[in-house]
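Engineer: The data blocks that follow each hold one structure.
Any read-out appearing in this document is the output of simple, stated calculations on the displayed coordinates, not a laboratory observation. Owing to the predicted nature of the structure, the values given are computational and were not obtained by experimental measurement. Cβ atoms are built from the backbone, for glycine too; each structure is taken alone.
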Structure 1
Amino acid sequence: MDLHISLVGRKDLGGEIYRQLRRAIIDGRLRPGDPLPPTRELAQRLHVSRTTVTGAYDRLAGESFVTSRIGAGTFVSEQVARVPRETKKHRTGGMLRPPAIWDSIDLFAPFARPAQFDFRTGLPDASLFPHEIWRRAMMAALRGEAMSRGMYGDPAGHRGLREAIARHIGVSRGVEASADDVTITSGTQQAVDVVARVMLAPGDRVAVEDPGYVPIRRLLTSLGARVHGVPLDGSGLIVDALPRNIRVVYVTPSHQYPLGVAMSLSRRIELLDWAEHNDAAIIEDDYDSEFRFEGRPIEPLQTLDTRGRVIYVGSFSKTLLPSMRLGFVVAPPTLRSAIHKAKQLTDWHTSMLAQGAMAQFIDDGGFARHIRKMGNVYRVRHEMVTNAVSGELSEYLEIIPSAAGLHVAAVALHASANKIRTVVRRASENGVEVQELAQFAVDQPTRPGLALGYGAISTTQIGEGVRRLRRAFRA
C-alpha cells in the first residue's frame with residue numbers, strides 16, 4: 001500500500017518517520033505482518049536520505065514494533081497488539097456540532113434485520129424479480145453510447161427512460177405527461193427532496209397525512225419546514241382540517257400510507273380547489289397503485305388538476321426493488337427548470353447505467369410482464385391476509401378496507417397502544433415482524449392497530465405467521 005507520512009514543516013525528519021509509523025502500528029492501520037516500504041523506496045518518496053529512514057526503522061525494531069528478514073524486507077511484528085488510543089479529539093467529542101434539528105431525527109433503518117415471517121410494509125418480493133432479464137438490460141446499457149463516453153448526464157435523466165416512464169404512467173395510471181415533464185431521481189425520497197428545495201424556504205409550513213410516511217416528515221423537517229399533521233377519515237385527508245398558510249401538502253391519495261384508504265373523488269376535487277384558493281402545491285406520492293385488486297382505477301390528482309398545482313412523484317421501489325433507488329417527478333412546466341437545477345446540485349444525476357437498463361426493461365415489455373405477474377401474486381396474498389385478520393384475528397383486530405398496494409391496516413378492537421406494542425415485541429421474539437400503527441403518527445396519537453405487509457412473505461408462510469401473531473395476542 002502507499003504509506004502516508006507527512007514531513008511538511010518538520011525538522012526532526014527521522015523522528016517524524018519513526019513516530020508516524022509507530023502511531024500507524026499502534027492504531028492498527030498497519031497490522032501484524034504488513035510489510036513496510038523498502039528504505040530506499042521510502043527515502044526517494046519522502047526526499048530524504050536513506051540513512052534517515054534506516055535510523056527510523058532501527059528504532060522501531062529496537063522497540064519490537066517491526067522485524068526484518070534478510071532478502072524479504074521489514075514487517076510489522078506479529079507480537080504487536082492494537083492499542084486503542086484516546087486522542088484529544090475522542091475525549092472531547094470534537095468541537096463541531098450539527099444544528100439541533102438533527103438531534104430530533106433518528107436514523108430510519110427498519111428493515112436491517114431479516115425476518116422469518118415478514119409482515120413489514122413497503123417490501124416487494126425480491127425472490128420473484130427477473131434477475132436474468134435485468135442483467136441483460138444492464139449489459140446492454142453498459143455497451144450504450146452514453147456509458148461509453150463516460151460523461152456527466154442530463155440532470156433531468158436519461159431521455160429514453162423519461163419517454164418510457166411518460167408512456168407507462170400515461171397508460172397504467174392515466175397521468176398526462178410528456179418526457180419533458182419527467183425528472184429522474186434516486187427514489188421517492190429524493191423526488192420529494194428536490195421538490196421541497198424548489199418550493200420551500202426555511203420556516204414554511206407543510207402539511208402531511210397523520211398518520212403518514214415517517215421518512216418524508218423527517219426529510220421536510222430537516223430542510224427547515226414546519227411540518228403539521230392533518231387527520232384522515234374514510235375518504236382520505238380531511239381538507240377542512242388543513243392549517244392556514246400551508247405552502248405544500250404531501251399526500252398518498254391512491255393508497256394512503258399506512259391506513260390504505262383511497263381518497264374519494266369529491267375529496268380530491270375539494271383538495272385541488274383548496275390548493276388553488278390558498279396558492280399551495282400538492283405533492284402526490286403514487287407509490288404502489290399499479291397493484292389494484294378490485295374496483296375501478298382511481299384517477300390521480302395530477303389528471304384532475306387543470307391549474308398546475310400537483311407535483312406527481314413515483315418510484316420503482318415497490319414494483320421492482322428498493323435497492324435500485326430509481327424514482328421520478330412529474331412537474332408542471334413552471335417548475336421544470338428549477339427542479340433540474342435542484343437535482344444537479346444534489347447529485348448531478350442518478351446512475352446512467354441503471355437508467356439505461358430501466359429504459360430498455362420498460363421498452364422491451366419486461367416491466368409490464370413483471371407487473372402483471374406480481375399483481376396476480378399479491379392479489380392472492382392480499383386476500384389471504386385480509387381473510388386471516390377477519391377470521392383468526394377477528395377478536396383482536398378489524399381490517400380497514402383496502403383494494404390496492406402491498407399492505408393492509410387493521411385497528412385494534414379492545415387493545416391499548418401499550419398492549420399492541422407488547423404484541424409486536426412478542427411476535428418478533430417468535431420470528432414474526434409486523435409494524436404498529438402508532439409508529440406512523442405525526443402530531444396526534446393514532447388509533448392502536450397494526451400495518452400488515454404481504455410483499456415479502458410467501459403464501460406458504462402467511463398461515464403460520466398469522467397463527468404466531470394470534471398467539472402473541474393471546475399471551
Structure 2
Amino acid sequence: MRNDALTYTRHHRAEALADLQELLRIPSISTLPESKPDMQRAAQWLADKLGEVGLQNIKIIVTAGHPIVYADWLKAGPTLPTLLIYGHYDVQPVDPLDEWLTPPFEPTVKGDNLFGRGATDDKGQLYIHVAAVEAYLKSTARLPLNIKFMLEGEEEIGSTHLDDFMQAHSDLLKADAALISDTHIADPDTPIIVTGVRGMAYMEISMRGSQHDLHSGGYGGNVENPLNAMVKLLASLHNEQGRVTIPGFYDDVRELTPAERQALNNGLVTEETILAETGAPALWGEIGYTVVERKSVRPTLDIHGIKAGFIGSGQKTVIPAAVSAKVSMRLVPDQNADKIAQLFTDHIQRISPKTMEVSVEKMVCGDGAVVDISSPAIEAAAEAYEQSFGRRPFYTREGGSIPVVGLFNKLLNIPSVMMGFGLPDDRLHAPNEKFHLPNFYRGIETAIHYYDIFSSKSN
C-alpha cells in the first residue's frame with residue numbers, strides 16, 4: 001500500500017504543485033479585518049479539496065474568530081491508531097510590499113523555489129499532508145491508520161480561539177498523536193525533529209502625556225514627551241548582560257542538564273550560520289549562553305513597533321499626546337504565559353513616570369512545550385525521515401511559538417510530532433517567502449512513510 005502511494009505521488013507532482021499555487025493565491029491574512037472574506041474562501045477551498053481527495057465528515061466550524069476546517073477518515077478501525085494532522089491556512093501581512101520581487105499572492109516558480117506568501121508558513125507544509133492522503137486514497141482507496149485534520153485560521157494571531165474550540169470539541173479531536181508540519185530542517189538534505197517550542201506573551205503599552213499634541217517650542221522642557229518616556233522605559237527592560245529586568249521573569253526557567261546542552265549544541269546552529277542567515281553585522285544576546293541556546297531554550301523580550309508622533313517627510317516639531325508600543329516575550333517550558341504577562345504589567349506600572357497615564361493590554365498568551373523523543377510517534381518520524389532523506393534526523397528545540405503544541409499536551413494529552421520541511425532561509429514573515437520544491441515533494445513522500453510506520457509501531 002505504501003509503495004502504491006509513493007508511485008502515485010511521484011507521477012502527480014505537477015498536480016500537487018498546481019493545487020498549492022491555487023491555495024496560495026487566496027490572500028488569507030488573519031490579522032486584517034478586510035481579509036475576512038478571503039479567510040472564509042480559504043477555509044472553503046480546503047474543505048472542498050479534502051472532500052475531493054476522499055476524506056469524510058468535512059466541517060467548516062465557526063468560531064468567535066476565523067473558522068476551523070475539520071475532516072477525517074476513520075475506516076482503518078479501532079485497532080489502528082488515529083493521527084490528528086494540524087495546519088494553519090492563515091498567513092502574515094505582506095508589508096513592505098515594495099521589497100517583494102514577485103507578487104506575494106501570485107505564486108511564482110523560480111528554479112527550485114516557489115515564491116509567495118504562505119508558501120512554507122504554512123500552506124505549503126499543510127498541503128504536504130493533503131497530497132499524501134490523496135496518494136493513498138487515490139491509489140489504494142485506504143489509509144494505513146485513521147486520520148483527522150484540524151486546520152485553523154488564527155495561528156498567525158496567536159490561535160486566539162483555539163483553546164475554547166479544542167475544549168468544546170475534545171471528543172471530535174481524540175487521537176493517539178498529533179502531527180504538525182510548520183517548522184524547518186537544517187538544509188535540503190538534513191532533517192530535524194523539533195522537540196520543543198517556546199510560548200509567548202504579547203503585550204501592548206499605551207502612554208498619554210497630554211490631551212492633544214503640543215508645540216515642542218512652547219511646551220518642551222515642561223511637559224514630558226511620551227515618546228521620550230516610552231523609549232526610556234523600553235530601554236530599561238534589558239540590562240547590559242542581555243537579561244530581561246522584570247522581577248521574577250526567570251523564576252520558573254528550567255535550566256538544561258549538561259547532556260541536554262551537549263545534544264542541543266550539535267553544530268547545526270552556530271554564530272556563523274546566524275550571521276549568514278540574517279546579514280547582521282554582529283550578534284547580541286544573553287551572556288553565558290550559546291546562540292542555539294539563546295534562540296530556543298532561553299526566554300526573550302522584543303519590541304515590535306512604536307506608534308506616535310510624526311514620521312513623514314520633512315519636519316514637524318510636535319510633542320505627541322500619546323504613544324503605544326507592542327512587545328512580546330518568548331517563553332520556555334515551565335514559564336506560565338499568563339503569569340509572565342502579569343509580571344510584565346506590574347513592572348510597567350511600577351516603573352512608569354508620574355508624568356504619564358499608562359495602560360497595559362495583554363493581547364496573546366500561550367505556553368511552550370517539550371515532547372518526549374522516546375514516544376513511538378517521534379521514533380516513527382525519525383524512521384520516516386530516514387526513508388526519504390537517507391539519514392537520521394537531528395533533534396532540536398525551536399525558538400518560535402506554535403500555540404497548538406501546548407494545547408495538544410494540556411487538553412488532549414497526546415504527543416506532538418513536529419516534522420517540518422522548510423529551510424532556515426525561507427524568509428518566513430518577510431518579503432519573498434519561498435518553499436524549496438524538492439522539500440515539498442520529499443515532504444509528501446516522508447508523510448506517506450510516516451503514516452505507515454506510525455501505524456505499525458502503534459499496533
Structure 3
Amino acid sequence: MDDLLTQATPPKIISVSELNRKAKSLLEGGIPKIWIEGEISNLARPASGHMYFSLKDEAAQIRCAWFKQRQRQVTLNIENGSKMLALGRISLYEARGEYQFIIEKMETAGEGDLKREYEKLKEKLAIEGFFAEERKKPLPNLPTRIGIITSPSGAAIRDVLSILKRRFPIIPIVIYPVSVQGEAAAPEIKNALEKANKRADCDLLILTRGGGSLEDLWAFNEEIVARAIYQSNIPIISAVGHETDVTIADFVADHRAPTPSAAAEEATPNQQEWLNSLEEISVKLNGLIVRAINNRHQALDWVNKRLNQSSPQLIVKRQIEKSINLKKSLTINIQHYLNTRGRRVDQLSSKFIQNSPAHLVQKQIMRLERIRQLVRSKGKELVESNKNRLQLASQSLHSVSPLATLDRGYAIVSEAGTKKIITNSSSIKIKSKLEIMLAKGRITATVVEKNST
C-alpha cells in the first residue's frame with residue numbers, strides 16, 4: 001500500500017541552491033534589521049576593502065560581513081578583542097550555506113550605551129507629546145531679530161552669520177554664547193533658552209553647532225535641553241551637526257535644519273527676492289491705479305454724454321479735473337512712499353555695517369596694538385632697572401670678595417700637595433712646601449721655622 005502511495009505522489013526534489021535560496025529568503029524576510037553587541041574575533045581585511053569577522057559573547061558567535069561600500073566611518077580602531085555594537089540584517093551566503101550577519105553600521109559598545117539612553121529618552125518624550133506636530137510653532141516670514149545659541153568660536157556661528165549677512169543683512173542678530181559639548185554644555189544651553197524667552201527681544205531662535213561624534217553632540221540629547229526647547233514661547237530652529245546627525249533637540253524644535261548654513265537660509269527670506277517682489281507689486285499697483293482711473297474716465301465720459309444730453313456740463317468738467325488731480329496726487333504719494341521705504345532700507349543697511357563683526361574686530365586690533373606698544377615700553381624699563389640692580393650687586397659682591405682683601409696686602413697660604421688652607425702654624429711641619437697666593441701671582445715656599453704664638 002505504501003509503495004502504491006509513493007508511486008502515486010512522488011516527493012518533490014529540489015537542489016541545494018534552491019534550498020539555500022529559500023532559507024535566505026526566510027531569514028531576510030522574517031527577521032528585521034537589528035542591533036547586536038559582541039566582541040570581534042577572527043578579523044580579516046582582504047585587499048578588496050571588505051571586512052570579515054565574528055561577533056561573539058560568552059556562549060555563541062556569528063559570522064559577519066561588512067562590505068566596503070557600507071563603511072562610511074574610520075575602521076582603524078576595529079580589531080580583534082574590540083567590543084562593538086553592529087546594525088544589520090540576518091542573511092545566508094548561498095554558495096557555502098553559511099548563516100551570517102550583514103553589517104550596515106558599527107559603533108563602539110560605549111556608543112551603544114548612549115544609543116540606548118537616547119532611544120529611551122526619545123520614547124519617553126514622544127509619549128509626553130514633545131514631538132507632536134500640532135504644538136510646533138510656525139517660523140516668522142520676516143524675523144525682526146534673530147537669536148543664535150551656539151559656541152562663539154565655532155565654525156557654525158561663522159557659517160550662520162555669513163549666510164544671514166548675504167540674505168538679509170538688516171535683520172539684527174543676538175548671540176547667546178554657550179558651550180556645545182562637555183558637562184557644562186547642557187545647563188548653559190538650557191539657561192540661554194530661558195534667558196532668550198525672558199528677554200523676549202527675538203522672534204526666532206537658532207540652536208546650532210557643527211558636526212561631531214555621538215559623545216560630542218550629547219548635550220543636545222539631554223532631557224533638560226529638550227524641556228527648555230519644549231517650554232520656549234519663541235520658535236526654534238535646531239541645526240545640530242551634519243545632515244545625518246539627528247538629536248533629541250531636532251525632534252522637539254519647531255523646525256529642524258540639516259546644517260547650520262541651512263538654518264540661516266530657512267530663517268530669512270532672500271533680500272533680492274523681496275526687493276524684486278516689491279518692484280513687481282509697485283508695477284502692478286501702478287497698473288491697477290491707471291486702469292481704475294481709466295475706468296473712471298470712461299465712466300465720466302459716459303456720464304458726460306448723458307449730461308450733455310440733459311445739460312449740467314460744468315459739473316462734469318469739475319469731476320474730470322478732480323479725477324486728473326487725484327491721479328497726480330496718487331502717483332506722487334506712491335512715489336514718495338517708495339522713496340521713503342528705500343531710504344529706510346539704506347539707513348538700516350548702514351547701521352548694520354557699523355555694527356558688523358568686521359568693524360568690531362578692527363577696533364579690537366587697534367586696541368591690541370596699543371597694548372603691544374605699552375608692553376614693549378614697560379619691558380624695556382624693566383630690563384634697564386634690572387641691569388642697574390645687577391651692577392650694584394656686582395659692586396657689593398666685589399667689596400666682600402677675598403680677592404679684594406688680597407689687593408690690600410694679604411695672602412692665602414695652602415699646603416702645596418693637598419691645597420689645604422693653613423690657618424694655624426701647628427698644622428704644618430718644618431720643610432713643608434707651601435703655596436702662597438697674592439693679589440697678583442703665586443709663590444712656592446719651604447717652612448724653615450714656625451712659631452705657634
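Engineer: Taking mean count of other Cβ atoms within 10 Å over residues 128-135 as the quantity of interest, name the structure among 1, 2, 3 where it is greatest. Mind showing how you got there, number by number?
Structural biologist: Values: 1: 13.8; 2: 26.5; 3: 11.2.
The maximum falls on structure 2.
Engineer: Given 0.00 as the derived value for FRET efficiency 1/(1 + (r/R0)^6) of positions 176 and 304 (r between Cβ atoms, R0 = 35 Å, to 0.05), which of the supplied structures 1, 2, 3 does it correspond to? Before the final figure, lay out each step's value.
Structural biologist: Values: 1: 1.00; 2: 0.40; 3: 0.00.
Of the structures listed, the value fits 3.
Engineer: Consider the structures 1, 2, 3: one of them gives -10000 for helix-only ellipticity at 222 nm (-39500 (n - 2.57) for each DSSP H run of 4 or more, over all residues; to 500) as calculated from the coordinates. Say which.
Structural biologist: Working: 1: -12500; 2: -10000; 3: -16500.
It traces back to 2.
Engineer: In addition: Determine which structure produced the value 8 for relative contact order in percent (Cα under 8 Å, 6 or more apart), calculated from the coordinates; the candidates are 1, 2, 3.
Structural biologist: Numbers: 1: 19; 2: 25; 3: 8.
Source structure: 3.
Engineer: Work out which structure the value 51, 29, 25 belongs to, where semi-axes √(5λ) of the Cα gyration tensor in Å was derived from one of 1, 2, 3. Show your work: numbers first, answer last.
Structural biologist: On the way: 1: 51, 29, 25; 2: 41, 24, 21; 3: 81, 59, 18.
Answer by label: 1.
Engineer: Then there's this: With distance in nm of label points 7 Å out along Cα→Cβ at positions 56 and 144 coming out at 4.9, pick the structure among 1, 2, 3 it was computed from.
Structural biologist: The correct label is 1.
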